[in-house]
Structure P
Amino acid sequence: MKIIDLTAEIYNEMPVYPGDPEVRIEEVYSIDNDGYSVSRIQINDHVGTHVETQSHLIKGRKMEDEPLEKLIGRAAVVDIGMGRVEVDDLKKFDNLLEGCDILIMRSGYSRKTQGIDTEDKEKPALSLDAVKWIISKGVRVFGIDAFDFDSSPTYEGHKMLFKEGVLIVEGLVNLDALSSSKFKLYIIPAKIKGVGGCPCRVFAIEE
């Protein structure tokens, strides 16, 4: 059994989506001064590798409404390019997704940059027809190795997935370490009430 961590590290002052609260990690009590260590951690619910639920962009389910069973399952990874992605780029993967609950797209974008530039033309951008293809595959979770995937400035791709009950995982890393196109995937968010998204630990298990 091989465990592959697909999670980005969360660290002080790391890049966040423009306008989102920044990450602050500060040791409040130290072993040297106080005999124990405690840190204050400030993050937003869409930092790093994170899962998004309906209530991020539409009225609907929050993080606490989604069962862990939905976030653990058989996954398939497909290779796409950076930049615009059309439905014709995805049709060759039709048969690969049989028996899979989770679809992961590997664009290579996380290797290109650790920053977040919303104007970057190399960011993977799925057309709405490509998003419809994802929905047609019947998956319950869609993930990608980038901070965003939407070609629509109003995030219509996200909304289409949310309306169909599909969860979204963004900010995946280390997808090149996967040696198989299919594997068991675990997406484990913190158990936080009242949020539309949450940082999560994501790892694959290859037999």
Structure Q
Amino acid sequence: MPTPYQKDLIILVADKNMEHTLRGLLNRPPALRIREITFDLYVHPNRDGGCLNQGDEFLRPFVRLYSHALVIFDHEGCGHENDHSSILEKNLEKELSVSGWEEQAKVVVIHPELEVWVWSDSPHVESVLGWQGRNPDLRTWLHSRSYTFDENGKPLSPKEAMDDALRAVNKAHSSALFNKLAQTVSFERCTDPAFIRLKNILRSWFQASVA
């Protein structure tokens, strides 16, 4: 009889901000519409490029310990910015499959970077970033700073926009902010393709039981 897995999921991410974001997300299983799961998170010492180029090698020793694996990193800074995110995902998933994970490992590449998940239209964003009740409001202020927005209202330079907004209110850029956003913002309000992909992967693996 096969040995049961010790935990449901192992996640390899590129930095502490992603680690805290994922912890915040996975601590809200009903909001994700998944069952409660057991998981461990690891940060690759070589950040985005490490996840892309050594992710399969890093996760190989854990094949018998976890039922599923996830690798998450930024497109910006991974060293293959000229390749489409979906191509990078498919290539690394093939490598993970060969290393022993078969179909039980998936990859999410965030384009351009994690901070794009910050910019949902939730009122919690202004509150967490220290802009609640300020005049002008955060998005108006960013427009005045010549930031360009996409069709979903997200700054095309999400990290720079976040850093500027935090500097304006003398607030530190910290992993705790990402964790707090992940614990408060509605998941249904985030339209980012990588975030939607993450939700769909988790729901396909860990579907919540129907009462």
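Only the coordinates and a few stated rules stand behind these numbers; no lab work does. Source: prediction; values computed, not measured. Cβ atoms are built from the backbone, for glycine too; each structure is taken alone.
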Exercise. Just checking, which of P, Q has the largest value of FRET efficiency 1/(1 + (r/R0)^6) of positions 164 and 180 (r between Cβ atoms, R0 = 25 Å, to 0.05)?
Worked result: Q
Exercise. Taking distance in nm of label points 7 Å out along Cα→Cβ at positions 52 and 100 for each of P, Q, which is largest?
Worked result: Q
Exercise. Thinking only about FRET efficiency 1/(1 + (r/R0)^6) of positions 36 and 84 (r between Cβ atoms, R0 = 35 Å, to 0.05), which of P, Q has the largest value?
Worked result: Q
Exercise. To which of P, Q does the computed value 27 (relative contact order in percent (Cα under 8 Å, 6 or more apart)) belong?
Worked result: Q
Exercise. Upon calculation of helix-only ellipticity at 222 nm (-39500 (n - 2.57) for each DSSP H run of 4 or more, over all residues; to 500) from the atomic coordinates, which of the structures P, Q produces -3000?
Worked result: P
Exercise. Here distance in nm of label points 7 Å out along Cα→Cβ at positions 124 and 156 has been calculated and equals 2.1, so which of P, Q was it run on?
Worked result: P
Problem set entry | Origin of the derived value 16.0 (mean count of other Cβ atoms within 10 Å over residues 68-75; candidates P, Q) | P
Problem set entry | Of the structures P, Q, the one that 14.8 was derived from, the read-out being mean count of other Cβ atoms within 10 Å over residues 28-35 | Q
Seminar exercise, completed: distance in nm of label points 7 Å out along Cα→Cβ at positions 140 and 172: greatest across P, Q for structure Q
Seminar exercise, completed: Output 1.00 (FRET efficiency 1/(1 + (r/R0)^6) of positions 12 and 60 (r between Cβ atoms, R0 = 35 Å, to 0.05), calculated) maps, among P, Q, to structure Q
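From P, Q, which structure was Rg and Dmax of the Cα atoms in Å = 17.3, 61 calculated on?
P
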Exercise. With distance in nm of label points 7 Å out along Cα→Cβ at positions 4 and 148 computed per structure, which member of P, Q shows the largest figure?
Worked result: Q
